[in-house]
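Structures are listed in the sections that come next.
Derivation of every value follows stated rules applied to the coordinates shown; laboratory data play no part. Quick caveat: nothing in here was measured; it's all calculated off a predicted structure. Cβ atoms are built from the backbone, for glycine too; each structure is taken alone.
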Structure I
Amino acid sequence: MLTRLRRLLGIAKALPGRVAKPGPMDYKFVWDQAAAADAHDAILTGSTAESFESSGQSDAAMVGRYLRGEDVVLNIGCGVGRVERYLAPMVRELWAVDVSGEMLRLARKRLEGRPNVHLREVGNRDFLSSFEAERFGLVFSFLVLQHLEKEDAFLYLSDAWRVLKPGGALVTQFPNYLSPAYTRAFVEGAAVEHRSPGRVRASTEAEVRHTLAILDFEIADLWYGGHGEATAEIYVAARKPGQ
């Protein structure tokens, strides 16, 4: 647990030959560094090869519950394609964006032979601007929005609403600030002098509900789960009003 808490405080660590420091919202720098060091651990802290794959399978199954036929789907923050490997057979097209070119390089290797998967690199503040409105039947994001400034996470969610078709689903997750793990992480992280742009920002259920209501999402399901702690994560499935 101590190792996990330390990782929650921030993932930016200096690598040999890298002397530049990331700016306050330089997510690309942070995640390229993390991918070069240990991409799997950066995505799912403390995971084994087996648990990394099983988590991808279970998250793909979770998303699959909200598909309507052969949807065109978008993942915000795909990393190395942890979920894509298992979700691709369920959908017509699977688009995935990530801010890290290094993560995407690894994802392309992992997802070879899956022609319906399309990967796209985005800038620190591009959000989903490269996609047209009402293109997707479902947008999902796991273990990603928590690593953004809350304003940037809000803008990603706003863009998710824009690119969703009427009646389309958003499936995502937020760290639960009221859980013991994330409360401890916040208290320990408050004293860190140079905070990583990729540190975790936790939320309460009330904040999650309020944010989605501001964006006109209608919550269909909300539940708690987590890796080793039953209340660590808030999961939510919401719909864009319409058909």
Structure II
Amino acid sequence: MRIIFCFFAFLFGLVIGSFMNVLMYRIPNNISIIKPNSFCPKCKKPIRWYENIPLVSYITLGGKCSKCQAAISIRYPIVELITGIVFLYFSIVHGLNLMFLFNVVFFCILIVISGIDLWHQDIYDVFPFSGIVLGLLYHLLYGSILVSIAGGLFGGGFILLIRVIGGKVYKKEVMGMGDVFLTAMIGAFVGFPFIIAAIFFASLVGAILGILYVISTQQSSKSPIPFGPFLSIGGMIVIIFKPEISQLFQVAGIYSR
């Protein structure tokens, strides 16, 4: 039964990933997520149901629209596959329970935020605010809500401080308020002191990938690079490796639970 559940969890994750692609495309373009039905962004041709099967349709169509032959962005199958793997992973770790639900919803919010921030350099408040509520509810059921509040305040406050100081030093905006709210969301879900590890991993991954991006694209080091995806990666790392990070905190004498 567990294998069957994991299999269907993966398939359901692919479907949810397809819907998340809709959110990433339509919300920044001010298009209703309900109507119209899926369509090609280039020629506006309605996409038939058998052309909209997660992963499968991209492969059978050869990554192109069946009418205008415009290339379909590789981000669509990538988001679907990542989401499917997320559902599969947490189905293996938790089975079918509330822990599974909390974690997959949290990861889905992070993926949507990352996708929109990566392609549009914007974070819509509805997502981090929803994540903050999710984190508070999670800790209300499974831990201490004070840990959640402390994590949210520390995370949001730390990034807000960087935003203020960086703005004064560089005379320009170095962090958006979306990053502040996103870090508060991650802090509310992972709690304190784990938000410290999340910010550390976000900064580490951001520095490494940022340097590689500048070198590979020959962009100026002053070119804006969205930090939301890196913050999301930091939060994901902490969730996946929370037991190991907790042990490190205990060795360092930092209280964690």
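Here mean count of other Cβ atoms within 10 Å over residues 36-43 has been calculated and equals 17.6, so which of I, II was it run on?
I
For relative contact order in percent (Cα under 8 Å, 6 or more apart), the calculated result is 21, so let me know which of I, II that is.
The correct label is I.
Compute Kirkwood radius over Cα pairs in Å for each of I, II and report the one that scores greatest.
Largest value of Kirkwood radius over Cα pairs in Å: II.
Suppose you compute FRET efficiency 1/(1 + (r/R0)^6) of positions 68 and 164 (r between Cβ atoms, R0 = 25 Å, to 0.05) for every structure in I, II: which one lands on 1.00?
The correct label is I.
I have -23500 for helix-only ellipticity at 222 nm (-39500 (n - 2.57) for each DSSP H run of 4 or more, over all residues; to 500), calculated from one of the structures I, II. Which structure is it?
II
With FRET efficiency 1/(1 + (r/R0)^6) of positions 172 and 212 (r between Cβ atoms, R0 = 25 Å, to 0.05) coming out at 0.55, pick the structure among I, II it was computed from.
Among I, II, the structure yielding 0.55 for FRET efficiency 1/(1 + (r/R0)^6) of positions 172 and 212 (r between Cβ atoms, R0 = 25 Å, to 0.05) is II.
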